[in-house]
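Several structures are given next for inspection.
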Structure 1
């Protein structure tokens, strides 16, 4: 059928309209595409140029703020202080030597630190910032900033660094942090990426090491755009990390500081425990060291001084070292005999100055002997023969069992480094470790804390605390974590007969308060605070028969390292015990070196500061007054000074 002309015209009209619409749409699409191409080629040219260089988005870790450490009263032991440093990027610096020379004219550069920085720069990528000077002053930062145009590649920065405001007072307790080493990484099966951040610091010893994970916190992250060689081009976003948990310790800053000052140059240690909670109020080793020197890496010369010191400042003597306890162990032997029912408190033993066992003479410290001794008088005057005789009746196994119940021979769970178990020997132990049988002489030696017996100052404090309370007092060093209180460490009854414990305590009271007691000269005069204690002398050399025949050489006439150790343990007040104290003075020449320290420390703890002179015997008051004034001068430092106050 033929179409009419009109139909043909209408058909062409419709086709033209559709063509125009489609053509317009195509033209619009091409226009939009052109605009998009212009935007991408002109406006986003830099971005796509970076993409052409194989840029990619990386996740970079942000180190968290480390948790702080406080004493029981809120005084800061370890904190994060602002630290100003100067860094250099090698590729931006150009001539590194020339820039370093310009910088040294503005800022004093430590040669050792500069040498380490240059070595690190040689083995690092040229675009990575390397610390040239650390812990510089704000004035130094200002001078560098003002002269920035003349110092290409140099950038002043601010960050956080660990600081120990108490200096050496808590070095053996809090410990210190340092840069992560390969040895540190080797301890982890799958080390956290955070540990691989250059110069990231972790705890090395002490509480810093034992609570590393809690103190470290959680890392944050930032999204950065980097090019093919790893250079950061820009930051795209970030997520802040989670700061580490704050720790509050049980130690008292004022008491700890006093003890460090009181010990002075002695090679000694002191532990003070609270008997209501088991809190360690003070735990001090002397001499000490400044942990701040270890934070960024101690110099070889400074470390050599500490390492070669015969008094071993790096050792935590309170928990790491174990000593023969000497006569402070006699309470263990006495309690074992009472518990076994082989003696009564009034039963006496004759002391002629020695006891012959198996053809060998075991001597008393008093050459002519003490005569008839019972439980109280033997402890009061520290007769050795009485305990030799007890040991033959009770045996080493019962003595060791009692020692273990009193906290000796155990590594107490305290967050310090290298905590020793000490040694409470048995027949099986000697057979296993020494390959020989136990002999009766071993038991006799052990009865007075010599021979194989070894204890730490912390263990002696625990022993004294348990004798004073009859309960399983366990040392607690961390009071709270992020404000959450830790569990008290005063446990159940030890199961000893309370009358037996009273006899032991009464005898210890006589040691300090009876005129014939070995510690009477160092007693506490204030009746409300009188202490009960026990002196101890630990031999570090054998006395030959020939020497004994001609007269035992005085400690004063011996080289320091051959002198006897001095020990003293005590609890106070006698009527209502609050604290236990142990003191060990290495090579002090006998208990006379330890007893006055223990008395002074006990009074300081009980009074919460310097006690009144009336707390001392009248003959000592002028000397004590001068001592208090001297220690006060030595302990007083400007508030802005972060050095040790000891």
Structure 2
């Protein structure tokens, strides 16, 4: 989370959990196999049919949003799925607002198979004075929109709201496989006490109208089409985007544009076939691509029937899940919070682990919640992993150190929309959040977050941040030991040593966003030997080939503004290690002395909010 108002940054969310929504869980919609009235996808999945009255659909969505709009640290999880067809009319458009831990998705084979006449939106969240003040989007996390078309219809909204479809979000929010027509898309909410800053986000495989970036501080758009793009703040990256802005004038504006995406794989998606059966489409990995995957037909890949999956609920034991995986089943995690006391073990090549509605795995007794073997083609998507009260060595591990090396370049293990949380709803402890030991892995949108605020264990008062530093512990965010690992959209924040350590050869990152920890009590607590602090992005000293496109490291040493960090980025000095368009920025407390390896002016309080850029390192 990036802050511009230090007081607002620690405003605690409501401590009461949302109550279950009967309409969302037990309404007249078909749950599971379409039209068969089963509960295959669990009690927190609602499947809408276009024959349902618009008012009934609107009421169910409004009721869930009312419980989820402020439920930042709650345990409720929801998925709303739309069967192929059209929803909303000119007289009665469907206007959806999306709250925390909510997934909205179409069930078509193509995004054009499901059409929403109306809007799908996220607004600024007002945190104080009874929900009327301190309105911002900096904590609008954990929500998903995918695989449908939006024909923007703002009928009934005031002039400001009618001016765009608003998507004011921050980290851990994805837009995928969208086709948006009929108006503009705004990545900020300038109507609710706005404009205000937002700190997202991610778009992939989408066809978009003109986009107003506005106050978004960083954003990655990948393999998409845009009719236009306006505004930027610090760090806007485009990879394989038809219509992307030129970056020749960097850093004014701060655009980074790659004609193609070096390696991509679209996230698996659930759809309904012509016979009314659920299928899961698993796209293939592709290299050096641009534009959407569905423009000329079905997204390239393989189709798996739902019967090939073990459809899990939070009541399932890990033993049951692992037995099903060992039998060769894939895994679909229905919405909910799963307590994981022993690792879910993914051992077979090409296994798919797909979460709906931000399904969350919480470590219990120091477990590693998800352990993926060094095999090719595993896909983990739509899963959040939480640290527990007892320290875990790692939260998600891909391969073992010095393992057999059975990966395949053309079929990378892929993590899509995988999020990590250390603290927030409760104290969390881990040594490493994400550890990648396998070669040939693709990380496609991850937020790795050591919580800077929450509802438990984040004591308010004079010693609040000191207590957090000692109790809510996470030393390393992402540790990449494998070779030929690619990250498209890597967001890592607030860890107590290096946020990211990249030890593997031939690594590539397309957009990196980092905030250093807010809460070191003293400079002595933030020392790397004789060096002041830990860089936000560290490439191992022995690495000879690495590339980063578009990176930002931010500092807000709220607990002790006198703290220094020597470098935002630290890399070996060798021709094969190249950084393009990197920056540091001060958010009003603390100092980063240099951008990279002693180069670049200090990001200090004399230039709050003004980035320090290095266009290319080493200089050409």
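Read-outs: derived from the displayed coordinates by stated rules, not from any lab. Everything numeric in this text was worked out from a predicted model, so none of it was measured. Cβ atoms are built from the backbone, for glycine too; each structure is taken alone.
Values computed for the structure shown
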{"item": "Relative contact order in percent (Cα under 8 Å, 6 or more apart) - highest-scoring structure of 1, 2", "result": "1"}
{"item": "Winner on Kirkwood radius over Cα pairs in Å, for residues 417-480 alone once structures 1, 2 are ranked, highest first", "result": "1"}
{"item": "Structure responsible for 1.01, with Rg/Rh (Cα atoms, Kirkwood Rh), for residues 345-488 alone calculated and labels 1, 2 on offer", "result": "2"}
{"item": "Structure from which 21.9 was derived, mean count of other Cβ atoms within 10 Å over residues 473-480, options 1, 2", "result": "1"}
{"item": "Which entry (1, 2) yields the derived value -10500 for helix-only ellipticity at 222 nm (-39500 (n - 2.57) for each DSSP H run of 4 or more, over all residues; to 500)", "result": "1"}
{"item": "Ranking 1, 2 by mean count of other Cβ atoms within 10 Å over residues 105-112, the structure that comes out highest", "result": "2"}
{"item": "Answer label among 1, 2 for the case where FRET efficiency 1/(1 + (r/R0)^6) of positions 153 and 449 (r between Cβ atoms, R0 = 30 Å, to 0.05), calculated from the coordinates, equals 0.00", "result": "1"}
{"item": "At a computed -0.64, -0.81 (log10 I(q)/I(0) by the Debye sum over Cα atoms at q = 0.09, 0.10 Å⁻¹), which of 1, 2", "result": "2"}
